[in-house]
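In what follows, structures are represented as structure tokens.
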Structure I
Amino acid sequence: MRSAMDYVPRKAAGLIAEALADTRVVVINGARQVGKSTLAELVLRQGANGVTRFLDDPVTRAAAMEDPVRFVRHDGLMLIDEVQRVPDLWLAIKYLVDRDPRPGRFLLTGSARLLALRSLPDTLPGRSETVELWPLSQGEMDGTPDGFVDAAFALGSDTRGGPSTLRRKDYLVRMARGGYPEAVRRESPRRRQRFYESYIADLLSRDVKQVADIEKAGDMRRLIALLAAQTGGLLNVNRLASELSVTAPTVRSYIDILETIYLVRLVPSWSSNLTTRTVATPKVIFVDSGLANHLALGSATDAPIGGLMENFVLGELARQLTWSDTTARLYHYRDRDQYEVDAVLEDNSGQIIGIEVKAAETVRTDDFRGLRLMQRRLGSRFRAGFVLYCGTESLSFGDGLACLPISALWTTNPPGT
């Protein structure tokens with residue numbers, strides 16, 4: 001892996017440059033500490049006549065609140081960091097870009113899903129494009145292609161990654177490291193634990209308060225720990241409400257907040273008219289596997305390694321979906337007969353890729369149980385099914401089915417490269 005102190009090139013950089021070429025306002029949205037500001041500044045320096053405004057600075061923020069229109073007036077590209085801190089800027093930006101529709105006017109960053117914030121006075125339909133920035137992917141850290149999604153839809157079960165020497169213990173190390181750049185730079189697990197504790201405290205004291213008025217921060221902290229302890233399982237709102245001694249609507253609102261600030265992501269259930277016995281409950285994954293691992297180990301004597309590994313894999317898939325040429329959505333599948341598939345990718349034409357995740361170094365025929373059911377019911381719509389596991393071999397398990405090392409996610413080349 002490259003030196004941890006080096007800047008790691010991000011796949012999102014190309015997406016941002018493309019968007020600025022034809023779009024007036026580009027928003028880099030993502031969790032705190034994923035590198036939004038660093039990436040935005042690098043993009044800004046590639047052009048001419050750019051200017052930067054950091055709203056974490058109290059004086060800058062006061063100026064923006066006092067006279068928003070004058071604050072955003074500029075001839076070139078303006079970067080405004082943490083734009084959600086001054087909601088009135090949105091109307092000022094809209095005012096300017098409506099009167100001067102040149103592309104590449106504003107590059108905005110935010111640590112929350114900006115369009116979900118109630119404090120924003122208006123959105124920018126037709127004027128803006130949002131690029132999601134996740135924590136570092138394994139491919140970004142290793143300098144490898146990160147092309148599994150595109151390859152799977154193009155090649156089906158013939159998809160193969162590069163040679164793998166990683167074993168279960170290596171994947172556990174990667175899972176625990178996560179992808180926040182600051183955590184990756186810290187060599188010892190103890191130092192990463194200190195980072196994660198500070199991260200959660202900062203999130204609760206700053207980001208949550210920007211989104212909603214939470215009376216009991218302790219309840220939110222306990223909910224985060226409970227979600228980590230059941231990583232990979234179905235979301236059971238009533239059980240969480242019972243454990244927290246709050247109402248189910250309160251739990252739902254808290255989870256909405258955690259999604260808004262990019263701590264967790266809901267993975268919806270996949271269904272079609274061919275699978276009427278589907279359980280409609282979503283799963284919750286953490287945006288960063290290292291944070292999930294830290295929280296789970298702190299809240300349970302028997303950490304759910306299988307669920308944490310599933311979180312790790314689904315997180316890598318979700319990252320790839322932000323830059324892959326294939327437009328696809330991430331789901332999971334489970335039915336009332338206990339058939340399940342950990343990850344389901346569906347593209348715009350209705351083609352399906354099914355993925356099972358195993359935290360073991362061996363694969364059994366029974367591990368394809370859910371994938372075979374989906375294959376039988378979907379017929380030609382079923383493009384391929386994979387079991388991703390902690391072993392080293394890539395093997396066929398019949399027509400349209402294969403097992404691959406988990407590392408195939410980031411070592412597989414996109415088609416045509």
Structure II
Amino acid sequence: MNTEPNPIHQPVSSSDEKTSGVSRRAVFGGVAGAAALTGAVAGGYAWGNHQNSSEETVSDSYEFWGEHQPGIDTPVQDRLHFVGLTVKTEKVEQLVKLFKDWSEASARLMSGQPVGEETSYKAPPDDTGEALDLSASHLSITFGLGRSLFVDEQGNDRFGLKDHMPEGLIDVPHMSGDMLEEARSGGDLCIQACADDPQVAVHAIRNLVRIASGRAVVKWSQLGFGRTSSTSTQQATPRNLFGFKDGTANLKTEEPELLQEHVWVDTQDEKEPAQWMASGSYCAVRRIRMMIETWDRAPLREQEDIVGRTKVSGAPLSGGGEFDAPQFDMQGKKGPIIPVDSHVRLMHPQMNGGVQMLRRGFNYTDGTDGLGHLDAGLFFIAYVRDPRTHFVPLLRTMMRSDALSEYLRHTSNALFAIPPGCKDENDFIASGLFKAAKIAID
């Protein structure tokens with residue numbers, strides 16, 4: 001295993017020439033005097049002209065620019081705000097402009113800066129302001145494109161992009177047991193904002209949605225807390241709302257060879273002719289409600305047999321420690337020590353042709369259902385190279401055979417193509433798609 005740090009989305013050092021780990025207060029406090037005078041003369045207001053300029057630079061930020069979008073192989077944070085959006089504009093030029101605006105704003109937000117630099121007292125502020133005193137908080141912002149952006153329900157080409165729709169951007173087949181809610185599913189676009197501070201994540205989504213005004217609106221959204229997987233060897237394995245460690249065998253950022261095999265799109269693969277998707281990925285999303293009260297009445301032995309691991313240590317039932325390989329052929333008095341319908345057995349790469357996913361899910365709780373039962377569970381997010389081989393088969397197996405499914409209700413579903421990262425300040429989200437479609441981007 002390669003344990004060298006990922007050079008693309010590691011935190012930016014405060015000593016770096018391109019430091020982006022500056023709090024919003026520090027960035028704009030440093031120019032307070034001149035900006036305040038200029039703003040007063042011009043009848044405007046410069047962000048931070050009333051702030052304390054002595055705050056030190058912090059280093060809790062990630063770079064927006066890079067080969068891959070941030071928020072995929074970035075070490076997973078603790079808070080999430082995810083939105084699916086509906087595109088309202090019918091002009092492809094407006095769509096291009098939206099992606100440019102979002103790219104510029106995301107770079108500022110991830111570096112701990114407000115959106116915009118100053119505004120008039122006679123106009124709404126460029127930035128909504130609720131994160132002005134907060135640092136970057138390891139914010140990452142990721143954008144995705146839904147199938148409905150390319151074709152409508154009748155199969156019509158919406159923006160002249162249909163011929164360049166990625167092959168892997170499929171309609172996920174309906175699964176037995178699905179209880180999907182249309183209002184929580186799909187979307188022309190998505191934005192994933194992750195951070196250590198929930199207010200920073202919410203602030204990012206709020207301002208990006210505001211920027212989209214007249215061009216796109218929110219269809220659905222989901223807040224998440226308590227990551228349900230680790231994406232770095234430096235992180236401890238977290239627990240889901242059933243109390244079990246989750247994501248023990250998840251892919252890690254320190255495994256670039258495995259990420260290349262299972263996460264990043266390889267356009268040399270004949271299954272993916274869309275060349276603009278090179279170094280991109282696919283994001284599979286599911287809101288999975290957990291039947292908390294029913295689970296809490298199950299005996300510990302039954303819970304462990306369903307999961308296939310011990311509840312306290314996370315070790316496989318075949319013995320050893322959390323990270324020891326499960327021994328699926330080990331027999332007990334009544335059959336395999338790790339039951340044939342256990343979650344660990346059915347989802348393990350050994351049982352699925354070596355297929356793996358990079359999971360970045362979160363716990364959620366949305367109050368109660370009106371009957372006194374918690375509306376809580378897992379907001380499942382997985383990044384894969386090809387949903388047809390790395391997601392749908394595993395989902396089908398889980399829905400049909402996994403004993404854990406008795407305690408789960410899948411209430412939403414979405415799949416997005418994740419474009420590669422923006423190379424530099426002159427690039428923008430999905431620029432390769434528009435170039436391939438010969439749509440003017442200047």
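Values quoted throughout were computed directly from the atomic coordinates according to the rules given, and no laboratory measurement underlies them. Only a predicted model underlies this, so the values are computations on that prediction, with no experimental measurement involved. Cβ atoms are built from the backbone, for glycine too; each structure is taken alone.
When Cα extents along the principal axes in Å is computed for each of I, II, the one that comes out at 65, 54, 47 is I. Consider the structures I, II: one of them gives 0.75 for FRET efficiency 1/(1 + (r/R0)^6) of positions 177 and 201 (r between Cβ atoms, R0 = 25 Å, to 0.05) as calculated from the coordinates. Say which. This value belongs to structure I. Here the criterion is distance in nm of label points 7 Å out along Cα→Cβ at positions 257 and 369, and among I, II the highest value is seen for II. Can you say which of I, II returns -11500 when helix-only ellipticity at 222 nm (-39500 (n - 2.57) for each DSSP H run of 4 or more, over all residues; to 500) is computed? Computing helix-only ellipticity at 222 nm (-39500 (n - 2.57) for each DSSP H run of 4 or more, over all residues; to 500) on every structure in I, II gives -11500 only for I. Between structures I, II, the greatest calculated value of mean count of other Cβ atoms within 10 Å over residues 89-96 is seen in I.
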